[in-house]
Structure I
Amino acid sequence: MKEGKASRTAEGMAAFKTAESMKPEKNRIYYDPLAKHFLGPFYGAVVKNRLLTRLAVWYYERIWPGGYGYIITRTRYVDEYLQTNIDEGIEQLVILGAGYDSRPYSFLKAEDKVRVFEVDHPATQKRKLEKLRNIYSSLPDYVTFVPVDFNKEKFGDRLIESGYGKGLKTLFIWEGVTMYLTSDAVDETFSFITTCSGDGSSIIFNYMDKSLVDGTNKQKDAQKLRKTLFRMGEPPIFGIGERKIEAFLDSRGFNQVVNVTGDYLRDTYCKNRNMTVSNLVPIVRARKKLGSNLEL
């Protein structure tokens, strides 16, 4: 992400959510009524025109086959996991690299009694706040905004300064972020969760295979995605080795690991849609080990 600029990928994700939300209810996989409000002039014009929307999705499929389906089904899967955690009594929700995530406004309600912390790069968060103030006369008092540059600041310190409660049962949502961080920043995040959240806390995030990040994955789809990210000025820098995710998380204080592939997402959510879903960026969810108190 360029210094001082809001994330382009965050706006792109909002555009695809908008496109899916405009489909008839019986045909759509995901619905986000707020996504359209986060679009700038270019994306805003595209989603208002059906032909341009179809061309945009077609083009995106050319540079990342299965990318559109992945984004939509990933969001649906994370929504369902969030609801499971709300039903299980989480007290806090931390959205790391929140982008234009609308869950605190379209998904959560005051009666859920969940304190929400949106953690994101200052430039992206500033733009999001401007958009939200155009939608709402006042923002929900259960949401706290925490501006952080993950690669330059310790997000945990900023989070605690903002009122985060240590020891409370918390869900951490971390979509589309790990691949843009240093390994030290990634480890710092896991260390914070294991040392500063309550038993029963969990995390859900997506990640890239190390071979995609370093360019050794020679699959055409992987090469296309990697080139696209470099061209957008947001090249991936962190990945996890193939079939290493369980060991990776176990050594960082997590268990009950569930690794979700694009094939699973397609089979679960796309039964009535002729849609491909990329396998290049798996989703994983895991629980903090009981009594875990690791320092990395």
Structure II
Amino acid sequence: MTALASLLDALHGDQPVIAAELRPPRAELAASEGRDAWIDTYHAVRRLSRGGTYVFLTDSAVGTAEEDNLRHLVANLGTDVPRDHVVPFLTCKHPLGYCLSYAERARQHGFPTLVVLGGDHAVGIPRCVDHAWELRRMIREHEVSLVLGGWANPHADAASQVRYLLDPVFTAEFYLTQIVSHHNRAPVERFISEANRAGVSAPGVFGVFYYRSATRATLDALGQFLPVPVDALRAEFAAGATAQEVCARTVRALIDLGARHFYISNLPLSRASRTLGEIMELVRVTA
């Protein structure tokens, strides 16, 4: 297999990075259901990573306990999947000892990058620390070789978010952002402008959601966890846009605003690689 760049090297390189964010099976699934779900996850991770796509694997994404993503990755991915292209998430919604042990396991099993997030305050168990930077700082004290990723929210006050990224306590070499949309460009434009003005050197990876349909109940439920432009999305789908076209329009709008790197969330596991390819082809067509 051709040597592939680490995520951090790629983020500092000349080419855009397109990543996929996948969600592991829920912990409460029955044994047979969980096994089938993990098989789909393994296949998706293999196809994406072996094709050169970076894969983020979430941890308790919406407050629901998910299977230990690292344990399953180590047990089932084998040696043919490039660890540089698989990036586990760790939220603070676990006991502190588990979090520190998780980081140690990630390093021991050859995963060079770990994204450490706070986790939603409103759902699930409490965080073990108030802020994700506190956990990242503790991890860095023990695991100096791990590349750590953090989090920023373009929907919040841009100046405050940028000060946070510039603060030495941030303790991360790159950051992901909250999901954004072409239907709400202004906050993203302010955030990018302020980051450029202040000289933020850490590269950012902007979140884009793959909305599979415009079902109001689904969009309203998603709105509990991320900003969802419900009416605008419903109008766009009603006008005949496909899910791939809607997603591609957000990526294209972000490129026009100056963003370079993206992760696509909520791809269908069984068709993740193909769907991502269709989205990016549409982005190229509109370039």
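Per-structure values
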| read-out | value |
| --- | --- |
| FRET efficiency 1/(1 + (r/R0)^6) of positions 136 and 240 (r between Cβ atoms, R0 = 41 Å, to 0.05) from the coordinates reads 0.60; which among I, II | I |
| At a computed 1.19 (Rg/Rh (Cα atoms, Kirkwood Rh), for residues 192-231 alone), which of I, II | II |
| Given 13.6 for mean count of other Cβ atoms within 10 Å over residues 120-127, calculated: source structure among I, II | II |
| Origin of the value 0.80, where FRET efficiency 1/(1 + (r/R0)^6) of positions 96 and 256 (r between Cβ atoms, R0 = 25 Å, to 0.05) was derived from one of I, II | I |
| Given 2.8 for distance in nm of label points 7 Å out along Cα→Cβ at positions 208 and 224, calculated: source structure among I, II | II |
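Throughout, read-outs are computed from the coordinates displayed, never taken from laboratory work. The structure presented is a predicted model; accordingly, all values stated were derived computationally and were not measured. Cβ atoms are built from the backbone, for glycine too; each structure is taken alone.
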